[in-house]
Structure formats: C-alpha cells, structure tokens
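Listed next: structures, encoded as structure tokens.
Each value in this text was obtained by applying a stated rule to the coordinates, not by laboratory testing. It should be emphasised that the depicted structure is a prediction, and the values quoted were computed from it without experimental measurement. Cβ atoms are built from the backbone, for glycine too; each structure is taken alone.
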Structure P
C-alpha cells in the first residue's frame, strides 16, 4: 500500500491488513485521515489481531506515534485488555481533589484504611488523565534506584558488566517523551518501603524539575516531565498522616479515601453478589447483603445499641473476596454445596477476620470477637461460628501474653 491511504483503500484491502502486520503498520503510519485509523482500530480492532488482547506491540505503538490519531483512540489501544472498572465509586470529593492536584502538576498520594479501593482508583485516575500507565508495587527492599534508576550488573555475557537501569519514574518520563503523551506511574503501597529513603532524589527533582535525575547508557538525560503523573497509594491502617515524613506532605497532594457513601457501597456489594454468587444454590443474597452492610457499619461506626464508636476503619473492597468464596463454595458440586450455612462463616474466617486482626490492638480484638458473636446471633441463616472462633482464639492468645 502507498502513502496517504484513504478510507476506501483501507476497506478494499482489509483482508490483506488482517493477515499482514507490516501492511497494517504502514496503513496507520500513512493514513490520510483520522477516519482510517478509527476504522482499523475501533471497527476492525486490528491492534488485537496483530498485537494480541493486551500489551504494546507494533500496531499499538504505531497508533501512539501517529500525529493524527486522536486521544481517544490512543487511550483505547493503551488500555486494551485492562479490566479496571470504568465507573468510579469512591467519594466525589476524592475524585475532584485528586484530579485537580494532577492538573496543577502535583504528585498525588491516595491514603486511607485497607480495602477502600486505593489501587483501583489510582488506575482509574491514571486512565482518566493519561495515555497509558505502569503499576509498581513497593517492597521493603526498594531503594532510590527503583524510583529514579541506578547501576546494575549484567552477568549474561562473559564476566560482569555494568549498565544504567531506569527506575519506574524515569521509564515513565521516557515513555511520555517517546509518544508525546501524558503518562502515569503508580507507586502502590509505598508504606511497605522506607519512604524517606526511596523518595530522596525524587523530592529534589520535584523541587527542581529541570534538574537531570538520571542519564542512560546512550547519554539520554532524564528530567521530571509535566506530562508524567505520579500517583501513590498508602495504607494508613496502622499510621496517620501526622506520622509521615514532612517531606512527602509538603511535596505531594494528600487525598484521603475512607467512608463510601451508602449508595455507592450498596452498588458495590450488590454488584458483587449478583456477579459472584449468582450460581450459588439457595443462598439468600438479600440477607447476605444485609449481613455485609451490618458488618461494615459495626466495624466502622460501632453498633447503634451501644455508646461505643468504631472498632477501626475498614473498607468495603474486602467483601468482594467473601462473595467470590461463597459463590464458588455453594455452586453445584462446590465444596460447601451441602453445607451452605457454614460457607459464609468459612468465607469470613478465610478472608475478612484475619485482615481485621492483622493490625488490631487488644481492645479492638475484644470488640471484634464480640462483634461477630452478635452478628452470629442476629443472622441465624448463616453460621458465623468459624469467624467467631478465629477472633476468640486470637483474643485468648493476647490475654495469655498479657497475663490476664
């Protein structure tokens, strides 16, 4: 095919394009109009044909490099195969604040209790504001090299050679430059690492955005780029913002994710029950929703019949695992097909109660045990005794250690 490929030419040659990757790449690079690219990507999905269901192959790179491909088509190829939910259910205030912060060039930290959907929202935020993103989960062994870059040994040849390896932020800068697009880098669960240690060079770069932070083996210099959005998530189940290094709160926008509006929470819980428990035999999903909601309220706000406040902050995302367990366990030929009542308690024992106990102090453990005893009495259609037993065993261990 020649230059300035028209829509009619693309339609006439579609069988050839479906078979031939190089011809498809040429058609995108030499498209005479936006309509040609829309036809090849939106209608015929030739990026999926040649590059697969996901990943950045030659066809998707050609779209990203195209000077005429519109932003929405570039977004389409960038997120092909990404199953992140489109609908954002976190509080509207958090969405607005995070979006505005990124628009002003500030990196963002999404912080809050476990299970509040920080990682999902980080991906949704990246998709809304960027053409592509990478997700990087912190570990205790992270160093500044994981963020900015460093020297790494290469033992693949004879002897040891050293080369410069980009960190995740530097890679994002390189990607934004290469395709001239806004690009996102998500640093997930950064409290797993030593924040002050790993972010030192990044703090300097934020204060001096034109300063070179890294240089590649071929001499390319890396500076922070306004097209790169940095989005971090931070689990605050055992810390508060006041305990953080002052350096991060001065340089990052701190956006809290905590309480979900009741209607958003209902949409999440009922959606999981509809999708994941639909094949379960004789499970009352309406009553199961009521259990989830009563459990969530009791943990986050305390019981209405007592003067005590919340036990701890705990997000609704954990209930997805509980719903998935129940759906699989209670399906035909499932492990709990003949013991449906106990399946709910086993789901709680497997997923939910251990997560609550993980960061609980002694007074909280006492209240968690009491909370599930009361739920077991209230929701007689389900056997929550397995969940109660886990909490009470932990309580007994704590009492022995305290000598009470």
Structure Q
C-alpha cells in the first residue's frame, strides 16, 4: 500500500483528469494490477469454499477483513487486487450458480482481471428496494430470451472493460409466489439493443472510470443457455449475492474512516486558532475520541459478523449482516463528516479524499438495499426471536 498505492494517488488523479475518456482503463491501473498479480495479491475475496478458483486456497471472511479494511483507505485500490465491487460479487455468483460453460466464458476472464462486469437490478420507475417490484420483461422465444426494460445506477456499466452484465428481470409475472417471478441472465454488453443512456453521479461524483450508468434493453435477444441457475430463481441468486457484498462495503468503509481519523489528527496538530493548536481545543478532542470509539465499535461488529458467517454461513448470519449494513455506513458517514469539519473548507475539496469517501459512505446506505429495508427485516427477526422465548 505505501510503496505502490499511496505513492501513486496523485498520479492516478492526474491520469484520470487528463484522460480523453474518463471511463477507460488507466495505464497506472494496468501496471499496478500486473504487480499485484505477480506478487500473489490477487482475488483475495474468494472464500474458502471456493478456494479451487484461487491460487491461495481461499480466505475466511474473518481473515479477509483486515485486507479489505486496508484496501478501503484508497477508494480505487480494490481493483488493483481484483477485489472491487461489483466484480467480486459477480464472480461469487458465477462460482455458486453458473454452469461450467458459463464459468469458462465469463468467470475465468473475470478471475484473471481481463474483463469487468456489471449487475443490473435497480430500475428508475419502481422502488427497487423491494426486488419483487422490478419490471424488466423477460419473454422466452424459442431458444432465446427477449429482454425489454430500463435499469439505472448500474455500477461498472460505463467502464470500457466491462463485457458482461448480470441482468435481473421478470420472467414469470403471473406466478403466485412473488419471489419466483424473477430470473437472472448473462447479457454481453455488446449485444444489440443494450443502450448506454448516460453516466450517473452520486453527490456530483461520477466514480470514473468504473462509474454508474442508466441502461435501456430494447428487444435484446440472449441465448436461453445464458440463464443462471434456472427460471424463477433470480430472487434466490440476489439474496445469495448481496450478503457478502454488503460486508465487503462495510469492511472498506472502516478503512476509509480510519484514514480520515489519522489525517484529522495530523491536521489539528499542525494548525492553530485563537493562540493555540487546534488539537488543544476541547471540542476537537471530543470529536477525535468519538471517531476513535465508533471506528472500534464498527470494526468489532464486523469481525463478529465475519466469525458468524464463517461458522454458520451468510444466510444464518443475516441478522448480524443486517446490523452491519444499517450501522457501519451511517457511522462512517458521521465520522467522515466530523473529519471534513476539522479540515475546514479544504475538507470539501478534491485536495483530500474526505469528500469522495463521504460520498461512498452515503451511497452505501442505498446500495444493496436501503437502511430502512434492512432495519425492518432485522427488527421483525429479533422480535420473532425473543417474543417466542
């Protein structure tokens, strides 16, 4: 990190700002990925049960945590180690649910870092926090599926290296079981009818070069062999995919918060107001103490959750995952907000990573399901657990 990532943050920013296409791969990223792969620091997210897909045999969630936290200190660096969202989650989907032929065509180049991917579930016209609301139409036509609909905030779709999109659509709208109306299918990005409408921003950030996009699927024909797991099993895939992905975001966010705290301690120790160091003011010391304590709480909550996932699996640990998902992004958002305040106007600028990190924490409260949905589900689960004692 010190030798290759932090040392190149300015170079990365300069290459991105001077690029003729903000969504093209940067030369620095190519160089760093080659170095990481050569040193065996590659596909670190792969869990133990799928260790046959890695050269390190897979890591437990508990063991992966400090690596993900460290990568979270620089927002673009997870891609260096082939551990970035949404690719890590998509690779897990392909490991769990894809056929050998699908794995050979799409998983292998993703594991090698040769291509990138997207996951298309969210739609602008419906409340996608309830995944059963999605409306993209999937109609079987012989040996093909015909897709029509609109998706948005699709991370990675703008990236020129993205070649495959996992699309969730409604294949059986009349099924009385709302959770079996959906299917997921592999759609090559260059398929006729897949239209990139526009890049989208979050709090003004376009998150280039990976980015987020609005897409339209206009009579897109996809071979029936591209269906994942089976017709009507899209909701099942979504639930299996999102649990680990939610945790990876939380892990990285703690790294961002830890770095924000360290930078703030340096900042308040080097500037003075009203005749003394900013660090000597009581309110500053109280804010620093709160940040430290909250980071430790978040870290320990995540570690306990990782331990539970390793013991009983993500599904059985869903209460702990929900606790992390609803607590850590909010906590980190508050921590970084305090750190921005300690940096004065500079904290709002691109001179520091704080504003972009705040944006990351804020959109994580929407990504993989908004806070309220997880709180509602968690509250029901806890009430059921203790009211029946």
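At-a-glance table
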item: Test item: distance in nm of label points 7 Å out along Cα→Cβ at positions 44 and 268 calculated as 2.9, pick one of P, Q; result: Q
item: Read-out Cα extents along the principal axes in Å, computed value 79, 61, 42, structure in P, Q; result: Q
item: For FRET efficiency 1/(1 + (r/R0)^6) of positions 60 and 172 (r between Cβ atoms, R0 = 35 Å, to 0.05) computed as 1.00, the structure of P, Q it came from; result: P
